[in-house]
Structure P
């Protein structure tokens, strides 16, 4: 598939590497940059035949079948509108909009025009996450009760991220969007997020947006998603997820201390990995950054979906829901109360696999509260009588 790449920053580099690596059949046919010089450098670096400083020219190019939006947040709606006008499929990086209102306009624009679309949320496509999601959806953890997702580092690489007007917010918009959608995938997209409690503060940087936040998202089935985000964390990029269910637990560490560790006196002073703060001392190199961060599997899913004329795993509607949750988080920061997640329209996804039943039945009269193997080799169970509520212990074979 021939693509137009809009944007030549770090995310554009990752996207191009994922799309054109290892003899891929998908190719970037034209790249757009607001700077002709950066566009030329980007095209040369990735072997792209054409570059332009005219966004509409890139989108309207005859050979282009789909548009990839890898631009700063304040330009997403303009880029999506150009793709809609040209009748081209459009894939947009995270977050979809700066606010839920902006995201809703983008969603309605592509749907009214009948334009295929995908939300490029890479961290739900990491190899570890895909494997973990398959286990959860098969019922290995039972009912998902709590998902904790953490992304922290020392701050973004480009100036526009630090502007509230251009970005729409701080660490919540930049990083929280990842964590919120990761939790939605594990809890189930058929479960509506109900309300949010969030704390945020500017602890280190002299900016008007938050550089640290912790939030709780309560879902209608009682599950809780927890996000922890920071632009003030030192030591690289910390990406971790934890999923707790009625029948099991998952721990995922995506970036630091995942198997490759190296000590160096830094004679070469080379690149280590995204957001690594130093090349000296102990560091954690990554063999395939584009693969480890989910970009390869993300584009495989989204572009295959376009070819098969179906919805990908992540759509603009998912991006809209994430924006609505973030809006509620900011409202909670201001009010210091639980705030509702306001959605113009709720669509319960029907593609979530069913997990274990709400209660674990031991027999016709009792529910199983707990089963434990004791040091003497006997198994002890705690049972609750369904009618009386009495809890009793029993030894079983």
Structure Q
């Protein structure tokens, strides 16, 4: 008996090899050619049209963690980074009828193993077999751009469960930010989900923080208070729906947030800055019984006033990525133009210029909010 074949379409000529960046030593990216990956059962092949550069990509490229490739550091393993990408479905793996060739999709990072306790609970970003996808340790887990090849190339394979459709009305650049919005949606879902009329503070207005601001407002939060130390990011937050902004260099952020909320602590606070003191700031910003979402990868141990947390029955939630299919709901908000995600994208580079794009994203933290690399396709208006 022959296994079902991969389905192709003559509209899309797929080469045997593709342009791809691979990570050598820390900080060293090499432009090379790799075989085009072939989709297996329940997978599709995506022609990558755009990929955004995330601060976590910089961590992976320069330091290694949180990337985990073949059980260890990602260096010199012919591994391709990049985890925030979108593209066009150009081939279907055996048994796939959930998508059609030619559809545009945003691609989630994580496809859990599907068999562990957490995956069966829908918590595939907390897969208990995380990183086990190689050799005798292959449990089927995938996290493209973290444990398996990512999007700094021309083609990639994705499980059908990781795909969210996007229409031609969404540009490639914004499509590459859908997963960023999905992370914000996941964090707010874990805090309770029903935000209408609830007060929310967002601390740290990088791309994730700006998306938290936009999604919280789109879900009806009132007021939404955005906190940062850069005036240009505070201005973007206003355009994305923030009711109030606070420059933490100028005032006591906790006191000011409470003043803006009728003198009361807030219902929710999101920490997305990775600043060492920000987690404690968030814990003091909420009221008794309030909830705090920790959404940033801290680079060092941080101090939090746990006595205050316990005495005031404050809930702390750590999130990883875009779990529980939140990306689909975030994509719907973008499709409905509930906010202008294009405000978060600022610069576009070609795939062959990836080192320049990474340097720009790394060294222009005030001016570059989200840098996007175009791998294929034509920008849509």
Structure R
């Protein structure tokens, strides 16, 4: 994510300097070497240490921090930004915890609860934490706000739908995004929001539906998974229901179910021959790094928001607002595979809008809290235009 972010940001002039930090300094040094841009510098960071993050913020005189690591590290980074008095952005919110006795009906700790519980403190200090500003959550949330502002007088459902026809040559199983995060969102109880019920959960992979994705991707069965949009959208968009469904495919679902059956989805460390190791970390280490798969990938990925309700003319309306990334294009233009690039472009745009003053806010805010048009205009300026399908039925 950091590499893709840097490749996109280097084409823009809104920032003076950008520090790229990684636990392995060779990774950030390699990226900086490839960029050939004096605004970028390479650093080592221990993201689990709040004090280490604060020290690097002060060393680099950073105004904002983009957290693009696994959400396991969100709390220390989020807290460090608050203590240091800088803007915080992330791509995925603080982790959830299932309800202890009724996980497939009632919510426990929701995604982002830790952050929203501290929203008043951020607001009191006139600080901004912009949470969930990737593609999903992120651009999908902007689409929801745009639909509410410009296309609908009443909204029945905001349903994020994600699908792809990506193929990775040479691997029987090779996730195109962080397997750590994928396991987290797909095997946790999916969250749904309804106005008369609030947030509640269902069983993993529930409510299957076939959705026909644009750009030649085609029909894919999508199922409920846990995702931030369901937590974010109802806070700023007036609607009756919010869902998130992912086009995983039978094979991917089968692998995830097997991991869960064997306990290999756990993030809790086990002692193995005298060494503490989390099973999920072993799975991640055994699979190829998604960032290295671009040259073996073909196809497209689509992220979008399906909105149903009454249009501004009072008639029933159903639209799908979406963004498609073609792996051939993203690899040729940026050297980044499609899923990573499609996520990374959105925080670059958000930082540019914050720098220009087109987006302003304090507290803990999702993308829906901001006026959508500047974001959509800038997305097009980055040659990443969004589309809209007018659907029937």
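Coordinate-derived values only; no laboratory data. What you see is a predicted model, and the numbers here were worked out from it, not measured in a lab. Cβ atoms are built from the backbone, for glycine too; each structure is taken alone.
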Parent structure of the calculated result 0.99, given that Cα Rg over 2.2 N^0.38 Å, for residues 203-242 alone is the read-out and P, Q, R the choices: Q
If Rg/Rh (Cα atoms, Kirkwood Rh) computes to 0.94, which of P, Q, R did it come from? R
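Given structures P, Q, R, which gives the highest value for mean count of other Cβ atoms within 10 Å over residues 139-146?
Evaluating mean count of other Cβ atoms within 10 Å over residues 139-146 on every structure, the highest lands on R.
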Structure (P, Q, R) behind the derived value 3.6 of distance in nm of label points 7 Å out along Cα→Cβ at positions 59 and 363: R
For FRET efficiency 1/(1 + (r/R0)^6) of positions 323 and 371 (r between Cβ atoms, R0 = 25 Å, to 0.05), which of the structures P, Q, R scores highest? R
